[in-house]
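In the part that follows, the structures are each spelled out as structure tokens.
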Structure 1
Amino acid sequence: MKEAGLRVAVDYIGNIFGIWETESNKHEAPIMMGSHIDTVINAGKYDGCYGVLAGLEVIQSLQEQQIVTKCPLVVGAFTNEEGIRYSPDMMGSLVYAGGLDVKEA
């Protein structure tokens with residue numbers, strides 16, 4: 001994410017966000033894309049990390065074409081979405097969305 005020129009933020013649960021913003025759009029609501037970075041055995045070939053990489057590719061393609069967006073773009077890499085190591089599943093996005101307190105998680 002840093003190599004793509006994104007500002008990286010990590011929240012208290014461990015979700016990672018790559019933020020592409022400009023001075024002119026940084027006060028607008030962002031558009032988020034991405035997925036999770038954990039996976040399970042026999043998951044689909046587009047599961048998890050592919051969604052994060054696809055989001056990075058979108059931003060890098062826009063940067064290469066010198067396209068400036070009206071709002072910031074964010075690539076999200078959510079943690080513990082599959083629930084393999086810790087319960088409940090979808091923990092990273094659940095905490096992010098306010099459905100579960102980070103201290104409870």
Structure 2
Amino acid sequence: MSQWIDACALEDIDEEDAITFKHDGGYYALYRTEDDRYFVTDGLCTHERVPLANGLVMGTIIECPKHNGRFDFTTGEAKGAPVCVNLKTYETDIRGDRLFFKLD
């Protein structure tokens with residue numbers, strides 16, 4: 001059964017940045033692009049399980065703070081060694097000034 005999760009206020013995420021969101025034992029990374037698009041992925045790197053929101057956002061790329069592996073957070077695609085397993089991405093919805101994402 002899927003559910004929509006109220007993650008944060010839109011203003012909680014700076015442009016070209018990411019924050020961590022914890023829900024029901026899971027870690028998620030919430031992203032905002034320079035042109036105000038919002039995305040949600042699993043929050044831990046698939047290589048060493050380090051929180052991705054502590055990394056560097058460059059355009060639509062998040063760079064893991066531990067070993068500099070890179071992911072495209074719009075698709076979850078692994079883009080740079082040492083990561084080779086993609087991130088799970090989640091459908092998002094903007095409701096007023098809040099960011100929601102869909103958990104299956």
Structure 3
Amino acid sequence: MLPPEAEKKMQCWIRSRHLICSGNLYVFETVDYSAVERFAECVTTLGGTVIAVDAVDKVWIGDRRQVILYRSKASLHTPHHKLKPYWIKYGNFRTRFDQQV
């Protein structure tokens with residue numbers, strides 16, 4: 001995967017509230033494990049490293065179906081990418097899977 005393509009995928013995840021940023025740490029949440037693998041590939045392409053992938057919770061989809069929520073944490077501290085300003089403009093501090101209290 002080329003860096004411009006990886007950056008566009010990361011921007012898409014920022015807009016869809018799957019990816020949040022805290023300093024140099026990026027947190028990605030999804031119910032699709034193949035998306036976690038694509039996220040790891042994007043992070044590696046941009047020069048970062050995946051720190052951890054955890055199965056965090058089970059999320060209800062509909063009345064009878066539960067799926068596993070995966071949380072992946074990555075460190076991306078290379079100065080040439082523009083994801084941090086993009087996240088400031090379009091991102092959020094909560095992912096779409098955060099529980100509403």
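Of the structures labelled 1, 2, 3, one was used to calculate Cα extents along the principal axes in Å, for residues 31-70 alone, giving 39, 17, 11. Name it. Structure of origin is 1.
Work out which structure the value 31 belongs to, where relative contact order in percent (Cα under 8 Å, 6 or more apart) was derived from one of 1, 2, 3. This value belongs to structure 1.
The value -10500 for helix-only ellipticity at 222 nm (-39500 (n - 2.57) for each DSSP H run of 4 or more, over all residues; to 500) was derived from one model only; which of 1, 2, 3 is it? Before the final figure, lay out the partial values.
Values: 1: -6500; 2: 0; 3: -10500.
Working through the options, I get structure 3.
Each of 1, 2, 3 could give Rg/Rh (Cα atoms, Kirkwood Rh), but the derived value 0.97 comes from 3.
Readers should treat all values here as calculations from the given coordinates under stated rules, not as data from a laboratory. Predicted model only: the values in this text are computed from it and were never measured.
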